[in-house]
Each structure stands twice: as structure tokens, then as C-alpha cells.
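Take a look at these structures.
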Structure I
């Protein structure tokens, strides 16, 4: 899989990505950070700027377009590595979304695995992820990557699960 920041040349592939989600009855685009709510060129500039410098709302983050081996856009991956504590509790450190036609192929698991490597490189000791209780695919993805459920909140009449993944190094005692 290949991960990269969006460019202004990606408009058409992202437009197709959004249309597929909407055609599937989905009202939002996971991990997009407002892509459908603002001018595309301004969104691209914001995403690229925030990969280098923090803003007041989201801090620093990466929003990667994720491509499979056939060079097709399969999803979006958002890694938020210096969120304010209240946003961290609300949204988590990592968000991801896979286009409907590419689900159940292991892409989300690989995306989360990659995000955890990036978070460890950023010297994070743990990450928080959130997903709705009835999002069974995402729950399984988080568990496969070491997630431990630590809280359930009722929000907007849906139960939201919060997961924790420890990134600390494990030390083993070796008897000599």
C-alpha cells in the first residue's frame, strides 16, 4: 500500500471516492477533515500545511490518501499526533475510512498498523481510537491491532466505543 498527502491533481479521484460513499447511503466521509464542506484547493492547502505546522483546532496531523497495489484509492487515513486533550477524547488520535467497494479486504487493518508505526515514530506512548459500537468491522480492526476497550459513551443516541492501544516498548528479562 502507498500513503501520501493529497494534491490539487487528486480532485477527480476524491470526487469519485465521495460519490461512492454517498451512493452507498453514507452521509459523511470518515477521516476527511471537512473535505466536502470547503473549497477543494483550500482543503488541500490546509491538509498539507497542517502536516508541517499546527493549527489552533487540530494541531499537527497527516491526512493520507491510501492506494492499493493497483494504484486505486482505497481509503483515507488521518493521524492526529498532537491534539488538545478534549479533542483527543472526542475524536481519537487516528481516523480511517475505506471506500465501500474495497471493504472487508484487510485495508483498514493495514492502514491502522501503518498509523501506529507513525505514532510510535512521533514518540506517542499510546493512542486513542473511537468508533460506534455497531461498526463491527472497525471494532475488529482495532482489536487486531492490539486495541483494548476502555470506555463506552452514549452520544447522539448511539453507543460509542473508545479503544486504547499501548505503544510502549516491551522489555523482557533474560536469565544469563
Structure II
């Protein structure tokens, strides 16, 4: 059995795609996942599963959400090793020691195609920065994530894949919640 962290894209935002965390936890448990924990209302769910195939897990969860809640919600899944790698390798902390409150990670569903990578500008504006590393994009937004153009829609359009973003505190908290499992 392995531990996974799933992040739902676009639930409970401005009253849209409402799913209660207790209902979401029950849904995951009904899929025979174990030790299910949710964190904040934005759809972060930690769970253990005997299924190791992330694509199969993603499809299973997305179908269950559609069937139970009537919502098409993209789900991005990582394992604890992925989160540890992300935390240990944030270039904005390793090389520059930026304020963690200004850092975010955008999780991509798939690796971007090389033909899509050329669509990314090197610097969309003078303040915000991003560094793509595998299926994650590390963000530094000195004026706050709410004021950046480097949002999920920007990356989804440029890279032709689903994206969901979490702040650095949430990334660390999700990883800590997996310890001792």
C-alpha cells in the first residue's frame, strides 16, 4: 500500500463546484482507500491505496466525483516521494532564499510536450518568476498569487495540460501529514 496526495482543481472557489470535505472523504473511503485525510476546503486529499497506477487512480476518482456530485473535476496526484523531492529542490529557496509566503507550486497533470514549451515566455512580467522542473512549476510571486498572470489558466493554455497550484505552506503541510504512515 502506498500513500498518495490528490489535489482537486477548482472546487469550492467562489461558490462554484462545491464539495464538502466530509463528503469527499467518504467518497475516497468508498473507493477502498485507507487512512483518508483532507486538508482545507480546496480539495487536498491524502490516502493510501493498493493501486499503484496514478492514471488509474486519477480516472477512478474523477469518475466517482462525476457520479456522486455531477461535477467534472480534474484531479492531480503525487506520491510522498514526489512531495519530498519538490520540498528539497525548490530553486527559489535553494539558490535565492526567497520568502516562503511568496512561493507556490503548480502541479501539472502531464509532462508538457516540447512543442508546447516554446509557448512559455521567459518572463511574463518584471516581478513574477517561474521555473519548470518535470511536472511541477515553482513560482515566485512577490506581489501575491492573486495578482499574478502565472495562474492555472495561463499554464494550462500554454502547456496544453491540467494544472493546479498550491502555496508553499500547503505543500509542506500536505507532506508533513503523510509522515508516519
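Given that mean count of other Cβ atoms within 10 Å over residues 23-30, derived from a single structure, equals 12.1, which label among I, II identifies that structure? Walk me through the numbers before you get to the answer.
On the way: I: 12.1; II: 16.4.
Here the read-out was taken from I.
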Original post:
With Kirkwood radius over Cα pairs in Å, for residues 71-150 alone computed per structure, which member of I, II shows the largest figure?
Top reply: II
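Using distance in nm of label points 7 Å out along Cα→Cβ at positions 39 and 79 for the comparison, can you identify which of I, II gives the largest number? Walk me through the numbers before you get to the answer.
Working: I: 3.0; II: 1.9.
Largest calculated value belongs to I.
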Original post:
Given that relative contact order in percent (Cα under 8 Å, 6 or more apart), derived from a single structure, equals 16, which label among I, II identifies that structure?
Top reply: I
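Of the structures labelled I, II, one was used to calculate distance in nm of label points 7 Å out along Cα→Cβ at positions 15 and 103, giving 3.7. Name it.
Values: I: 2.5; II: 3.7.
Value 3.7 for distance in nm of label points 7 Å out along Cα→Cβ at positions 15 and 103 corresponds to II out of I, II.
Please state which of the structures I, II yields 1.9 when distance in nm of label points 7 Å out along Cα→Cβ at positions 119 and 135 is computed from it. Intermediate results must be reported in sequence, preceding the final value.
Numbers: I: 1.4; II: 1.9.
Label of the originating structure: II.
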Original post:
Here distance in nm of label points 7 Å out along Cα→Cβ at positions 55 and 87 has been calculated and equals 3.0, so which of I, II was it run on?
Top reply: II
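Every number in this text was worked out from the coordinates using simple rules, so none of it is lab data. Since the structure is predicted, the reported quantities are computational estimates derived from the model, not experimental observations. Cβ atoms are built from the backbone, for glycine too; each structure is taken alone.
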